[in-house]
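What follows are several structures.
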Structure P
Amino acid sequence: MDFEVLTKNLEKKGYKVSCFATKEEAAAYLNKEIDGMTVSSGGSMTVKELGLADMLRTHNDFKWHWEGDDRMDVLATDVYLSSVNGIAETGEIVNIDGMGNRLAGTLFGHKKLYFIVGKNKIAKDLDGAIRRARNIAAPKNAMRFNVKTPCVASGGEKCFDCKSPERICKALLVFWERPNGIKDTEVVLIDEDLGY
């Protein structure tokens, strides 16, 4: 995939951008860049698919609430790793969350933030990125957690904007530009389908 337009638009919005053909190349880059730090991630399937937890743990203090680490400890690290639920070619980044910990981790407090993005997350514009986040990423995540929501009951067909107490898409965050809370924010684009 040609990331040229997306890269230019992200750079205009204040992000550093790195592009890789494969997840292995991206993982090797991140493993080299992140050294001797405290590192954490929310519930990113992309981070999991890259094998970053095991890789980084050999020379960093890696915290992950999926493995029992306290969510507040995860929010207090030097580096935070996140994926996105949708990214527009125009440069806006979209994430949906149920608890808010992943959104909080991308907004403030870390020295460095990496958004790790597979090509399947890219949409033409902001409306498309939001649509993707709501109707592809959220239902797939709800199915993974096996919650009782209409999107799971329908086989992941789409978001029903439900009122279920087990709803996992309770907050939507749009990055119009890079926030000032984490000045060193890098988008890592990978020419493979990764995560949801």
Structure Q
Amino acid sequence: MTKVNLNNLIAGVKNGLVVSFPTDTVPALAAIPSQCQQIFTLKNRPLDKPLILMGASPEDIWPYVTGMPWELTIWQKVAHLYWPGQVTLVLPASNLIPPTMNPTSPNSIGVRVPDCQIAQEILSQTGPLATTSANLTGKPPLETMTAIEKTFPQILVLDCPDLEVKGSSIPSTVAKWSGENWEILRQGKIKEIKL
């Protein structure tokens, strides 16, 4: 496909297409959760590497996770400290999450709210999306919309100036809730999760 404006990108993803847009880390490939299998196919991504659910706000994310009330209180405190931002929290998934988003562990899901105005605008109109970095598996994340358009000509790419929307180029920190505390699965700019 090709580069498109914001309205066409939002319409495309709502109609089940894979799209790409900038975030505060690296640009994302994204699809509505029910269409996430397309992302695995496009990237040649192994099924043991789950996708992340990205939302415009914490309130958009909470229906997609499930836990005890005291756990939700902890998660909300952590979200208040680190979102929007470069932290992905791996939490127990609610039944709203398609098992195809995390095929080898469908009872958990990584969730994040990006600190990027364009990404938040898109997500506020689409609802939470299944996302991952825009790259072929095993290759470094692509950093410009132009590079993404060349690598993935079959998707919709947001037409925006590459230099104005550059993220940190560092993937988000991934922290998994163990039921008692946080385990860092991937270190990004944030080194540890603390309250």
Structure R
Amino acid sequence: MTLEVHVTRLATASQTLVQGLRLSVPGGTIHTVMGASGSGKSSLLAAICGTLAEAVQFDGQVLLGGQRVDSLPASLRRIGIVFQDDLLFAHMSVRENLLFAVPAGPRAERETRVAQALVDLELPGFADADPATLSGGERGRVALMRALLAEPKALLLDEPFSRLDATLRGRMREFVFKLVRQRRLPVLLVTHDEADVADAAALTRL
């Protein structure tokens, strides 16, 4: 599965943010996008996943597995996104946050998937925990797994490590990169930190 992004122009009424950009991200590849604040990085991700603000105009194409998805609503694009703020549901337990993302099906099968996800997260005893009691790294891992349980065909990461301290940031980065490579997902990572670059050959600067 390859994610392809062709941006003719991405702009507000007063400013061109991105122009003439072409990206091709094969499955299992983590392609990094870097740039100064205001350069259009987050707007680019929003255009790809279908959540772009009305004030920003996108002229271009987004293809997933060779099929155009930019005309589809966000819910049908099968493109997941994880932000620097984990956005876990405060009124739900860790288990309930994860279960929310699992596609419809027999309850027992969905619960089994969540139980396995907690093992993969190295948080098997945290099913009933309140997200507010988790560390930043633990919350970040839960947010990532929630995105993956929704079975996306591509994943966007918007500064997901920026709020973590240096030690935790390195561990979280390693965890994320290993998981998405195992699942052969095309990943687009927006960051300010050179240390987040997984592959220097897969790097675009805006």
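I have 43, 28, 16 for Cα extents along the principal axes in Å, for residues 42-113 alone, calculated from one of the structures P, Q, R. Which structure is it? This figure was derived from R. Taking distance in nm of label points 7 Å out along Cα→Cβ at positions 26 and 106 from the coordinates of each of P, Q, R, which one would give 2.8? Label of the originating structure: Q.
If you work out FRET efficiency 1/(1 + (r/R0)^6) of positions 58 and 122 (r between Cβ atoms, R0 = 35 Å, to 0.05) for P, Q, R, which one comes out largest? Numbers along the way, then the final one.
On the way: P: 0.65; Q: 1.00; R: 0.35.
Top value of FRET efficiency 1/(1 + (r/R0)^6) of positions 58 and 122 (r between Cβ atoms, R0 = 35 Å, to 0.05), among P, Q, R, belongs to structure Q.
Each value in this text was obtained by applying a stated rule to the coordinates, not by laboratory testing. Note that the coordinates shown come from a computational prediction; the quantities given were computed from them, not determined experimentally. Cβ atoms are built from the backbone, for glycine too; each structure is taken alone.
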